[in-house]
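Participant: Structures are listed in the sections that come next.
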Structure 1
Amino acid sequence: MQPAVPIDVDETSGIWRTDGLPMVYLPRHFLVNNHLAVEEALGREAYRAILRASTAKSAIEWCEAQLRGKGLGAEATFRHYFQRLSQRGWGQFSIDALDIAGRRGSISLRNSIFALEAGQRPGQRVCYMFEGFVTGAFSFLLGIAATAVECQETFCACDGPHDHCRFDFTARP
């Protein structure tokens, strides 16, 4: 199987682009090892807060760029975001529930890069980085600030009997 995302490489600069945005291709272990080193240095909760803000901002920027570039509606852009994340190797995301009027939903993630690298770790949820991805995409969908959205990794493939991770999210009124 070949990648499902288009990759355009600028012959002069060598910059890779997908959907008009610059990309970086790197080994999974490099990304995960850096992630774990920063978590250890800062502490999980401090790092989690930083990641939530930065990844939410990045999700919003990506969704806005796709909205302009592809002409999709907000919900289609939200769904396309998780499709692209899946196609880029983060894991396979599926939107299990999306209640726009009720301002809530849930997303499952199978084969998360963090869970695959961590293996079984009972009592630990290691995929919290994706909470910001969900927060940003959902805030984009609703047209509200990312700080108004709460997302929680409710279970992780590393944490016991589950074969996947789950993220539940809701927006405050």
Structure 2
Amino acid sequence: MQLTEQQRRELVTSQPSIWRFYEKLSRRLIVWNVINFGTGVLLQGFTAFWRGVGSQAVGWSVVNLAIGFLGQRGNERRAAQPDAHTPERMAREARNIRAILWLNAGLDILYMLGGWSWARRAAQKGGANAEFQRGMGIGIVIQGGLLFIWDVINALIVPRYDKQG
């Protein structure tokens, strides 16, 4: 069954736009990481361990804020293209977003393992800086865990589109 251009437009507007989904995703990432950044700054007033955890929160927040802002700009540019609202294009974009989120979820597991290893080494070595280093490792575990939850949930809720319209 072939649809007319008008029918295709009506079908596309009846579905949630991948561009709106991506805009909301970027906005949530930005809000979350503003909070994460503030938490990291507050943790600087505590013990060496918590300063290490807070340092990771600040560092990961800066990277995630950049991703959120750059993602918003890229999304606006792609959404303005002439074919942006065709079923084929929205299906392709949704697949790409989902694939990136699942890839990131796998990387998050590696981050957590690396952080755990860092914290264990710091605890075993001891020394004047050991508690800070242990906090840095645990901070990576926490950030990786939060990102894992974020990536999995968002990968599961990316809208699905019929490529044919």
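Participant: Determine which structure produced the value 18.8 for mean count of other Cβ atoms within 10 Å over residues 102-109, calculated from the coordinates; the candidates are 1, 2.
Facilitator: This figure was derived from 1.
Participant: Okay, next question. Using distance in nm of label points 7 Å out along Cα→Cβ at positions 62 and 126, single out the structure from 1, 2 with the greatest value.
Facilitator: Working: 1: 2.1; 2: 3.3.
When distance in nm of label points 7 Å out along Cα→Cβ at positions 62 and 126 is calculated for 1, 2, structure 2 comes out on top.
Participant: Using volume of the Cα convex hull per residue in Å³, single out the structure from 1, 2 with the greatest value.
Facilitator: 1
Participant: Separate question: Out of 1, 2, choose the structure whose coordinates give helix-only ellipticity at 222 nm (-39500 (n - 2.57) for each DSSP H run of 4 or more, over all residues; to 500) equal to -29000 when calculated.
Facilitator: 2
Participant: Consider the structures 1, 2: one of them gives 3.1 for distance in nm of label points 7 Å out along Cα→Cβ at positions 46 and 70 as calculated from the coordinates. Say which.
Facilitator: It was calculated from structure 2.
Participant: Compare mean count of other Cβ atoms within 10 Å over residues 30-37 across structures 1, 2 and report the one with the greatest value.
Facilitator: Going through 1, 2 one by one, mean count of other Cβ atoms within 10 Å over residues 30-37 is largest in 2.
Participant: Taking FRET efficiency 1/(1 + (r/R0)^6) of positions 54 and 86 (r between Cβ atoms, R0 = 30 Å, to 0.05) as the quantity of interest, name the structure among 1, 2 where it is greatest.
Facilitator: 1
Participant: Rank structures 1, 2 by relative contact order in percent (Cα under 8 Å, 6 or more apart) and report only the one at the top, that is, the highest.
Facilitator: Checked 1, 2; max of relative contact order in percent (Cα under 8 Å, 6 or more apart) sits with 2.
A short reminder: the numbers here are calculations on the coordinates, not readings from a lab. Small disclaimer: the values here were computed from a predicted structure and weren't measured. Cβ atoms are built from the backbone, for glycine too; each structure is taken alone.
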